[in-house]
1. 4.1 is what came out when distance in nm of label points 7 Å out along Cα→Cβ at positions 14 and 166 was calculated for one structure; which of I, II is it?
2. Given a value of -11500 for helix-only ellipticity at 222 nm (-39500 (n - 2.57) for each DSSP H run of 4 or more, over all residues; to 500), calculated from one of I, II, which structure does it belong to?
3. If distance in nm of label points 7 Å out along Cα→Cβ at positions 22 and 158 is calculated from each of I, II, which structure is the one that comes out at 3.2?
4. For relative contact order in percent (Cα under 8 Å, 6 or more apart), which structure out of I, II has the highest calculated value?
5. When mean count of other Cβ atoms within 10 Å over residues 46-53 is calculated, the result is 17.1; to which of the structures I, II does this value belong?
6. As an exercise: Cα Rg over 2.2 N^0.38 Å, calculated from one structure in I, II, equals 1.04. Which structure is it?
7. Compare FRET efficiency 1/(1 + (r/R0)^6) of positions 150 and 174 (r between Cβ atoms, R0 = 41 Å, to 0.05) across structures I, II and report the one with the greatest value.
8. When distance in nm of label points 7 Å out along Cα→Cβ at positions 134 and 182 is compared over structures I, II, which one is greatest?
Structure I
Amino acid sequence: MIEINNHLKEHGIAIEGFNNLRLKPVSELTDAEAKIMKDIRDSVPPVTQDTLLQKTIPVNDVDKYLSGDYTEIGGYVAKVEDLSNVRMYDDIVESLRLDYVSWDGSRPYPKDGESYAMIRFKTNKVDEIEIPYGERLGGTNTDGPPCTLNGFTGARNGQIVPEWAFENRRHPQHGAELYKVVQGEEKLIGIFDSDLKRFISINVK
């Protein structure tokens with residue numbers, strides 16, 4: 001991330017110091033620290049219609065996408081380029097902080113899991129994608145932990161992942177790809193058809 005590294009140099013902050021700041025609760029940031037965090041996050045190039053994005057989903061949702069029950073994408077996403085070296089289950093869960101608990105007390109990404117799924121896609125609804133800042137950094141996001149409210153995931157493994165959030169749920173562009181990932185190995189299992197407005201299963205061996 002050239003932009004972030006350049007801004008760290010401008011602020012005289014080493015990567016270790018930035019990671020500490022990134023994991024500090026936004027409510028505990030000083031005014032100077034809040035300004036630094038926002039300046040660094042704002043330096044990340046925005047999502048465009050040509051940006052390849054990744055929506056990570058629980059493996060149990062795959063059948064719902066292939067059946068047509070689920071057809072849209074929403075919530076938190078990341079750029080594929082920012083996750084290029086993150087593939088194993090434990091790494092993706094930590095890097096994106098998918099260790100949250102649902103309303104019913106279950107974990108969509110269980111602690112002992114080994115597989116997940118993801119959709120790689122582009123969108124023309126870039127005006128509906130925002131940085132999920134909390135009020136401290138001038139935003140409106142009120143999600144609780146592990147959401148950081150500073151525009152980066154709360155990864156504790158050294159991964160720096162800028163996160164983005166959709167205001168609404170939208171269909172991806174034609175050709176979006178649905179993958180199942182088992183023990184770090186990706187398998188393409190579906191392609192989005194914009195005419196049918198759903199993912200079409202492809203033959204897999």
Structure II
Amino acid sequence: MKNIVILISGTGSNMAAIVRACSRDDWGVRFGARIAAVVSNRPHAGGLAWAAQEGIATAVVDHKAYPGREAFDLALAEEIDRHAPALVVLAGFMRILTPAFVQRYEGRLVNIHPSLLPAFPGLHTHERALAEGCRFAGATVHRVTAELDHGEILEQAVVPVLPADTADTLAARVLTQEHLIYPRALVRLLSGGVQKP
């Protein structure tokens with residue numbers, strides 16, 4: 001079985017989209033894959049309760065309980081490794097990971113970012129797109145490397161920037177596309193449509 005471990009920090013809307021796609025499209029039969037666990041760095045992340053209601057194992061590795069990034073990442077990796085993951089999926093996981101953590105899961109670690117990378121890596125992507133006068137925005141699923149928001153692009157979706165857009169309205173439009181392209185990228189990975197680097 002190809003185990004997928006999803007990391008979240010908040011409500012987990014992308015996590016929920018992935019879980020629904022896994023169930024709806026029968027990833028277990030098609031790819032021998034399942035969502036093995038959802039792990040959060042925040043004890044009160046809303047997505048944990050949702051995942052538990054779906055019968056998915058959940059865990060918390062609270063970053064505030066560790067003296068530094070390295071110690072947290074080591075504890076997080078130990079929790080992840082309990083599930084022998086084929087893929088580790090960052091879905092709104094609001095932590096910058098250490099190079100050692102990234103290397104540990106090289107080729108298996110993926111993320112989604114709310115911009116058309118390589119444009120606007122990092123935070124405040126929608127505000128920056130509006131400030132630059134962009135006519136289009138979007139989202140990118142990519143492999144995670146030690147360089148922030150820089151890995152191989154696996155999937156992208158484009159949305160128009162409308163004249164009356166605010167950062168919030170643009171974010172909402174992009175999010176609807178994130179929910180479509182993240183499961184699609186994972187299907188490609190699970191089916192061997194994208195080779196490991």
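1. I
2. So the calculation was done on II.
3. Clearly, the read-out refers to II.
4. Across I, II, relative contact order in percent (Cα under 8 Å, 6 or more apart) peaks for I.
5. II
6. Computing Cα Rg over 2.2 N^0.38 Å on every structure in I, II gives 1.04 only for I.
7. II
8. I
No value in this document is a laboratory result; all are computed from the given coordinates. This structure is a prediction, so every number in the text was calculated from the model and none was measured. Cβ atoms are built from the backbone, for glycine too; each structure is taken alone.
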